[in-house]
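Each in structure tokens, the structures are laid out below.
A short reminder: the numbers here are calculations on the coordinates, not readings from a lab. Everything numeric here is computed off the predicted structure, so don't read it as measured data. Cβ atoms are built from the backbone, for glycine too; each structure is taken alone.
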Structure I
Amino acid sequence: MADEPEEPSSLQSAGLFEPAPVEPKADDTLDRPKWLLRFCIAYGFIMLVFLNYAAVLPLVQREWGLSNSAAGLIFSAYQVGYIFSATVLTYLTDRFRARTIFLVSASWSVIANILFAMFAVDETTAIIYRALAGLGMGGTYMPGLKLVADRFPSEERGRAVGYFTSAFVFGAAASTLLTGVIGGLAGWRLAILTTAMGTMVGTLLCLILLQDDRGVPAADRSRRLRLEVLQQKPALLLMIAYGAHMWEQYGMRAWMAAFLTVAFLNSGYGKGESAAYAGSLTAIIVAAGGFSTWLAGMLSDRLGRTRTTRAIMLTSAVFSLSFGWLLGLPTWLLVAVGIAYSFFVVAETPVLSAGLTELVPAHSVGAAMGLQTLIGFLAATASPTVFGWVLDWTNAYATPATSWGWAFTMLGVGALVGPLAVTMARRYPESAQMAGGKR
């Protein structure tokens with residue numbers, strides 16, 4: 001006697017389980033680009049709180065008399081909260097609706113930033129509120145990326161994820177600029193509140209946009225807990241490549257302003273001017289990456305995920321291996337090279353994420369993205385610290401220009417792991433599942 005079909009559980013009926021991705025219906029093909037544009041704009045607003053503390057850190061430090069280590073600890077609390085929630089909540093998108101996790105996390109982020117602006121009075125309270133803020137933001141990027149990936153078929157997914165990643169980059173740059181300007185004019189508390197209001201606007205827009213997200217039929221719960229991704233070698237190799245990418249990207253971003261400050265000081269500018277120019281130009285340099293992510297995603301749909309990623313990562317590694325040695329050249333030339341550097345250092349982000357969603361079982365996409373996030377942000381957390389160690393160690397034996405050269409070279413050496421990993425992933429037959437067979 002044939003087995004009777006299983007009745008959906010009460011949780012499935014309630015829509016709490018996320019359905020396995022399905023190909024979009026033909027009748028909503030024309031609506032997807034419009035939806036994506038609106039979602040990216042809304043997410044740009046949500047990102048306004050992303051780097052707000054970093055932008056006003058000098059003001060907070062001066063007001064409370066914080067040491068450099070205390071100020072850094074407050075920032076680290078945010079990073080720890082972000083990494084924890086990004087890993088756990090992304091995994092949970094295999095079991096619960098990504099829409100719900102995304103909206104709750106964005107709302108949480110608004111509340112935590114308001115609490116920080118209104119009630120933080122010292123190092124201890126700041127650490128608590130910044131950790132809460134990190135918990136909120138960590139549940140927006142990867143779940144949001146999954147919402148995009150689920151809506152677009154494989155042959156269009158790279159471009160779609162690329163646009164979403166561009167919104168992340170532009171939003172991060174806008175967070176730095178807006179908070180810095182308002183903080184300088186009206187104080188850091190009003191700056192944090194303003195960005196929190198911007199995130200509230202983005203959250204409300206997303207609430208409207210995601211009303212039609214019905215999700216997909218839930219997969220078998222026991223299978224969801226097996227984490228097949230750990231047996232998918234091409235997927236694991238893409239995660240390793242993502243870790244190499246984050247190592248390079250966050251090391252470069254963390255130290256770019258300091259590098260440019262030294263360059264301006266060497267050109268005869270005062271300390272205040274050098275820091276101000278370096279901060280503003282770093283925001284512009286970071287924003288340059290927003291143009292490359294959508295372009296890389298589109299190219300990967302046409303040329304293949306691994307081929308596109310390998311070319312980008314090799315180019316980016318060349319910049320890392322050489323950039324630090326350019327100290328002493330005119331500052332305008334350093335900024336121009338920095339913009340090109342930033343253009344390539346972030347470009348492969350959506351390609352690696354889109355490829356990962358195509359390699360793992362549909363019911364394990366959230367788990368795979370959660371593990372990718374953990375690997376990536378562990379590398380991103382370690383990289384700036386190792387950069388500083390190399391800078392300090394070589395300063396004792398070399399000139400400042402040489403020290404910066406070796407520090408950036410360290411980023412490039414780590415970045416070379418990426419193209420090696422994607423080349424290995426390409427050799428597996430499973431890689432043909434990416435980009436409609438283009439690998």
Structure II
Amino acid sequence: MKKKVVNIAIIGLGNIGSYLYRYIEKNISIIKKKTNVTPNILFVSAKNYKKKRSLNIPKKMWLKNYLDATTNKNIDIIIELIGGAEGPAKKLVFSALKNKKHVITANKALIAKHGDQLAKIAENNKVNLEYEAAVCGGVPIIRSLKEGLIANKINRVHGIFNGTSNFVLSSMEKKLISFNEALTNAKKLGYAESNPLSDLNGDDVASKLKIISALCFNTFISKDINIEGIKNISKRDIINANILGYKIKLLGFAEKIGNKLYQRVHPTFVDKKSYIASVEGVLNAVIIDGEPVGKNVIQGEGAGPAPTTSALISDLSSILRGNIKYPFNISNKERRKINTDSIFNLFFSSYIRLEVRDVQGVLSNITKIFAKNKVSIKRLIQNPNKNKKQASIIIITHKSKDLLLNNTLKQISKNKYIIKKPILIRIESGQ
């Protein structure tokens with residue numbers, strides 16, 4: 001981009017859009033000094049024009065119809081901060097790229113679902129589609145994969161990709177409180193949305209992981225992914241994990257084994273002494289295993305206006321410097337589909353918690369079902385509650401095929417002595 005002044009339209013003026021607007025207006029000279037180009041916010045648009053805002057935006061800057069930004073000849077870059085995989089955000093980004101506008105977005109859901117199509121349009125029209133802010137906020141994982149680690153053959157990427165779930169689990173562990181108490185605190189502190197479902201059920205992590213995976217393995221975005229959230233994790237599981245020498249984290253994994261890709265999101269037991277166990281609160285951490293770099297770790301705040309703005313400005317600066325790049329590192333023609341496989345075919349040691357009626361023959365029946373499914377028990381702890389005539393049975397298994405572990409629990413669940421749905425949490429070593 002050879003212009004001395006580049007015109008920008010910010011579409012979406014929530015917390016992030018407002019913070020970004022202020023930041024650019026306040027730091028125009030710094031951005032110009034580092035890119036030799038002056039960023040100029042020409043237009044803004046938001047769903048509610050009349051909403052009271054602390055921003056003082058001249059009326060002439062407001063676009064009544066947000067889609068007008070995509071056809072206005074004076075606009076060079078559109079920053080999409082609407083959110084969502086469909087609706088206005090989708091219409092805006094598709095139209096902007098087709099009209100040869102550079103696009104910057106923080107919309108992980110959009111990229112995870114439509115990223116392949118959008119990348120093709122961007123490449124054909126020789127414009128940028130930048131999405132650093134869509135994955136882990138202030139953790140510069142996208143640019144690291146596109147630039148700093150570009151020469152590496154990546155075998156595995158995993159980590160903590162969601163600050164809300166990490167805060168909830170960290171709070172449960174530190175304060176020994178329930179899931180609901182931890183979630184309530186997260187909402188009060190602004191670390192969780194009023195409806196945090198996508199954070200807690202693993203969907204948010206899955207969207208980010210699919211994007212990272214496509215970059216790591218030079219593939220199209222794969223929808224084949226195992227997703228489990230943290231809503232069933234109880235204070236009892238947190239306490240048991242601590243006794244056994246572990247912490248519980250919601251982790252995302254993408255790894256290439258042979259010629260197959262495995263993508264999975266689930267609660268995980270990690271060693272208390274491991275690096276990943278030390279990542280607490282709203283922090284995110286991404287661990288990349290590659291050649292020749294070895295193990296590379298990037299950590300930072302994953303959400304919020306400030307970290308997200310940092311990522312958005314990184315993308316903006318890249319465009320201002322005139323860097324026209326393929327959205328997914330290589331040309332769309334060179335990207336490929338990859339064979340995928342299910343988590344059921346991987347092997348794990350696992351933590352299993354069974355809440356049962358304390359009656360004769362229960363333990364014998366349980367161990368027989370484990371043996372029948374060829375799942376070997378490494379450790380068994382029985383905690384009876386004589387007052388309620390119940391017992392909590394904790395089992396640590398040797399490495400077993402995930403399918404067999406799940407089949408074992410399904411068979412056990414059919415018995416009348418089971419009081420609550422069994423809990424299974426996979427154990428990862430070498431974190």
Structure III
Amino acid sequence: MNNKIKLAVAGAVLSAASVANAGIVIPAGDWTLDINGNVNAFATWTSADKVKGGAITGGIAKVEDVAGEGDTQSINTGLLPAWLGFTGTTRQNDVDVSFTISFQPNVSDNATTGDAKTPLNRQAFITFGDKSWGSVKLGKDLGIFGGQAILNDMTLLGVGGFGSTVSGNSTSLGGIGTGYIYPAWKGQISYTTPNMNGFTATIGITNPNQQGGLFGSNDTFATSAGDAMYQDRFGIEGQVQYEWTGDVAGKVWMSGASYDVTGNPDGDATATGTDDSYTASAIDIGVAVNSGNLGVVAYYYDADGAGTTTFGDLGAYKDAANDKFKKRESDGGYLQVTYVIPTGTKLGVTYGVSNLDNASGVTEANLVEKNERWTVGAYHPLTKHLNLVAEYNKIESEGQSSSYEAESDSLSLGAILFF
């Protein structure tokens with residue numbers, strides 16, 4: 001698989017799992033076409049406890065349903081959806097040019113006919129550049145901030161946190177919301193420097209997202225004209241990275257993001273209220289090191305107004321009385337250790353946590369304070385392209401008051417095939 005789509009299939013993770021490094025390569029005149037992707041499916045058994053104290057706003061752990069049932073089963077894709085990608089590359093006028101288009105069909109559905117789910121469309125971008133001066137990307141691709149966190153998560157080959165108690169989800173959560181903020185798939189224009197003895201840097205602007213899920217506040221996002229929130233400038237994201245080889249190989253990176261958010265904090269249903277603005281920002285740092293069969297990843301992020309789980313979610317409290325937003329601070333990270341045993345099976349354990357603070361001067365007892373996760377996994381390369389996967393995940397959610405708690409456990413068994 002060529003390096004133009006390494007974000008799509010997490011090249012660093014895949015190589016560690018002994019899968020192929022190339023898709024189906026077809027020469028086509030001036031172009032070389034790479035058809036690539038994966039198919040994966042997992043049976044997951046989830047056991048949820050009865051929530052203590054009531055619903056936790058922003059909690060990830062699953063809870064018993066209204067009938068008191070806490071055990072569920074499902075068949076879904078894991079953190080990485082099933083994927084079909086097309087990348088074309090050529091060199092013209094001393095410039096490397098490429099395009100990538102991909103879509104992600106579902107392997108399961110909770111509709112009676114099995115036909116309700118709409119496939120995802122996560123990539124449509126072009127790149128051009130040269131190793132002497134760098135490259136430019138234009139289009140939709142994985143976000144820059146937080147991208148390395150998800151690409152180095154071992155559950156990219158599996159399930160990790162499970163995002164639903166029913167079948168039919170497009171993807172699971174992996175470590176999203178329990179160790180890192182989801183980088184999402186964003187329209188962007190970015191520039192990446194040439195590789196300078198292992199050092200690279202990327203800077204880009206991203207499409208201002210003006211829909212509810214990204215910059216919601218409190219536990220809901222109102223869609224009325226007077227309460228809508230929006231971004232009034234491009235988002236800015238960037239990353240610096242240094243990578244080295246040798247007996248102890250690895251990379252260290254730092255990335256960041258900044259978005260301006262404007263909305264009406266008073267929650268009135270008309271467009272006559274007073275708007276307020278705030279800046280949502282985040283930075284992270286991570287390191288991934290491999291020595292022989294041992295791999296270690298350590299990651300940490302710190303954010304102000306960026307919330308938890310998805311960027312912007314629960315990032316600010318609406319102080320309706322004063323027509324002001326009060327930002328919430330958040331942080332988190334994960335530590336992951338993997339080891340490849342003589343059979344070729346990679347064994348791994350991860351601990352991850354995402355923390356969220358109450359806004360200054362505000363007490364919300366049922367607001368999530370912490371989502372934490374333990375994952376134990378085994379990833380076995382049955383063939384060059386096919387990996388068998390077994391994972392156990394334990395997730396705990398705690399509210400700002402200790403009287404709010406939830407806990408769930410899940411076991412996932414399945415396989416992921418790359419081509």
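Data overview
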{"read-out": "Which of I, II, III leads on percent of Cα pairs over 12 Å apart, for residues 156-203 alone, largest value", "value": "III"}
{"read-out": "Top of I, II, III by mean count of other Cβ atoms within 10 Å over residues 84-91, largest first", "value": "I"}
{"read-out": "Structure (I, II, III) behind the derived value -500 of helix-only ellipticity at 222 nm (-39500 (n - 2.57) for each DSSP H run of 4 or more, over all residues; to 500)", "value": "III"}
